[in-house]
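Each structure below appears as structure tokens.
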Structure I
Amino acid sequence: MQGNFALGILMGISAGFVNGIFLLPMRYTRKWAWENVWLIFAILSTLIFPWIAALAAVPRLISIFRASSLSYLMVGLITGTVWGIAQVLYGLGCGMVGIAIGSAIISCTAIISGTIGPLIAYAPEKLISLSSVTLFIAVLLIVFGIYLYSKAGARKEQETKGTDASAQIVKGSLRTGLTVCLISGVLGTAFIYGGKSSTAILAAAEAAGASSLLAFYAAYVVTFNAGTVPGVIYSLYKLYKNKTLANYVTSGSLLWNLVLAASMAALWYGGILLYGMSSGEMGKLGPSIAFALFSSGTVLFANLFGWLAGEWKGASHQTIRGFVKGMALIVLAVLIIAFGVRSPG
């Protein structure tokens, strides 16, 4: 590694770290249901914060959008909507097959799709290169690591709670649930293309004086604002169904919970921006390398903090060994990417 490529690696790992811990503030909310928190989080992380970041990084942002034709915005609008739908499908899929199995399938599918898809789209000539082959090996290690971790996680749920880890929350057949999870994993990587393929917006941002490393902030406004709609609709549906809308008034902790939800949103979107900057530092393979680091880091750090929080207390030694093996494979994959992949230019 050398120069900006090394910085890109560091940013990709940092993106995974930040994204891996963004849910921690939710542990400390008071008398709010999941949907109460998620509605505020969704509005801030995908609607408000993209504007704040872009206004700070891109001169004359409003003028750029005023001068942009609908064709300039279509890539972001389409990919953002697709990404937003994927987030809703994530909840539905995990509800059908169980969180341990569902999240593992979605994570594996997303890592494969988010690594290979951008490679085909932006650097097809690099498919057979040594860097790409090394990256594919690392991705296989990540997938196998997630498999071991999820298997241990399902066993841990049974050992510590005495329940079936795949207990169904959303009605639907196992085949339907697996299909939804696979679709969610693939569609969940759509935001990559919203930031990378909105070429007219990127060019306008750079022409206005934005750094080439930060111009994608403008494209992300369109992408994630479009993605807000499905998430907000789903949260409102859950508020109505579970009759939890009144929690905003009756909890007595509105300000506290708002601060925590805002912290979640800042961490999550900060991770997304770090991913985008990481991608921009590493040449044609940047989107693929950065996504592998981002996704693996998210799994690794989320589970590390879960471990430190005591989520694995009461699990058997065999189960813990499976968890440690899975995490070790992910660490190995990150090291292979960091030191085995060479800057492709």
Structure II
Amino acid sequence: MKSRFTRRSLLAGTTAVSATLVIKTGRAAEYTFVQYHNQAATGTLHKNLTSMWEAVRAETNGRVEATVHAENNKISGGDPDALKMLISGEIQFFTLMGGIIGTVVPVAEAQQVPFAFKSETEAHKAIDGPFGQYIREEMRAKGMYLFPVAGFDNGMRQVATIARPIIKPDDFAGMKIRVPPGQLIFDTFKAFGAEPVTTPANAIYPSLQSGKVEAQENPLGILEGFKLYELVRYVSLTNHMWSGFNLMAHLATWQRLPEDIKTLIERNATKYVRQQRVDQGKLNASLRDSFASRGLQFNEVDQAAFRGRLPNVYAKWKEKLGDKCWSLLEAEVGKLG
């Protein structure tokens, strides 16, 4: 069986050469796939995805080839359009944050409940366990296959600003802050008094540069990967939510694969998800000193003050996500709200 492509997916393999790894072999592949992700080509996600598909190619003796595109191959619609392409089968593999998947599968937004996870390690344990399994089941109903160990790491999110640090919730009043798509993250920053603005990841830099936004919130690795450290001055260590990149396949494509190939891809996915978590953790941990040496100013915050603004957000999302999802989350992190 050869994978089938639309004209759009074939064109996806011919652009953005500098941010793309094309895995080639001496024989014609039986299965040819396209993998998108939204991070820079210099980042740990791109490195480990390309290593994963290289391993799959080698272990299948060239039966499987994949083309890995950083920054979603620079499509203008960013993550939302790439998600539509995955669901339709125009691309076969994609990594994406739970908040954006939540626009199609609401329970996926539970990965980003504010102040739920205290650390990346706690988040990894939850998404690899029953909480993550429930999200997998819900995604399957929408045509997406979520891998059993799917959560590549982004890290704990911090707030980086141009004009002033964030010390207390009132410091957000009227501030235009870039956030990814997803209603939960919108609700969170509105509760703090901010004005959330959505852009693709690779548009954060020009949005800060032009004044469209005054702040952005992401793990420190994103400041490095997209060179945001050139524009922001203050980094407030809010640790307000965890985010990661869920590895997904187009369900119908996945179901058509032979069992031996599915097993092999899953085994390599698990290996490289776990390796990338280590790589990203080391990167985020190293960057505070690096950024401080370049003039960025860091400050800690009192999380209790920020959580105090969220009772209505927790109540709304407990109802929206449903008792089962909320209970599975609280089983991992303790009582919320």
Query raised in the report: When helix-only ellipticity at 222 nm (-39500 (n - 2.57) for each DSSP H run of 4 or more, over all residues; to 500) is calculated, the result is -13000; to which of the structures I, II does this value belong?
Result: II
**Report entry** Structure (I, II) behind the derived value 1.8 of distance in nm of label points 7 Å out along Cα→Cβ at positions 70 and 190
**Finding:** I
Query raised in the report: For structures I, II, which has the highest computed value of volume of the Cα convex hull per residue in Å³?
Result: I
Report summary line: Computing mean count of other Cβ atoms within 10 Å over residues 238-245 for each of I, II, the value 24.1 comes from structure II
Query raised in the report: relative contact order in percent (Cα under 8 Å, 6 or more apart) was computed and gave 22; which structure, I, II, did it come from?
Result: II
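Here log10 I(q)/I(0) by the Debye sum over Cα atoms at q = 0.12, 0.14 Å⁻¹, for residues 134-229 alone was calculated and came to -0.46, -0.60; which of the structures I, II was it taken from?
Working: I: -0.69, -0.82; II: -0.46, -0.60.
Source structure: II.
Computed from the coordinates by the stated procedures, all read-outs in this text should not be read as laboratory data. None of these values were measured; they are calculated from a predicted model. Cβ atoms are built from the backbone, for glycine too; each structure is taken alone.
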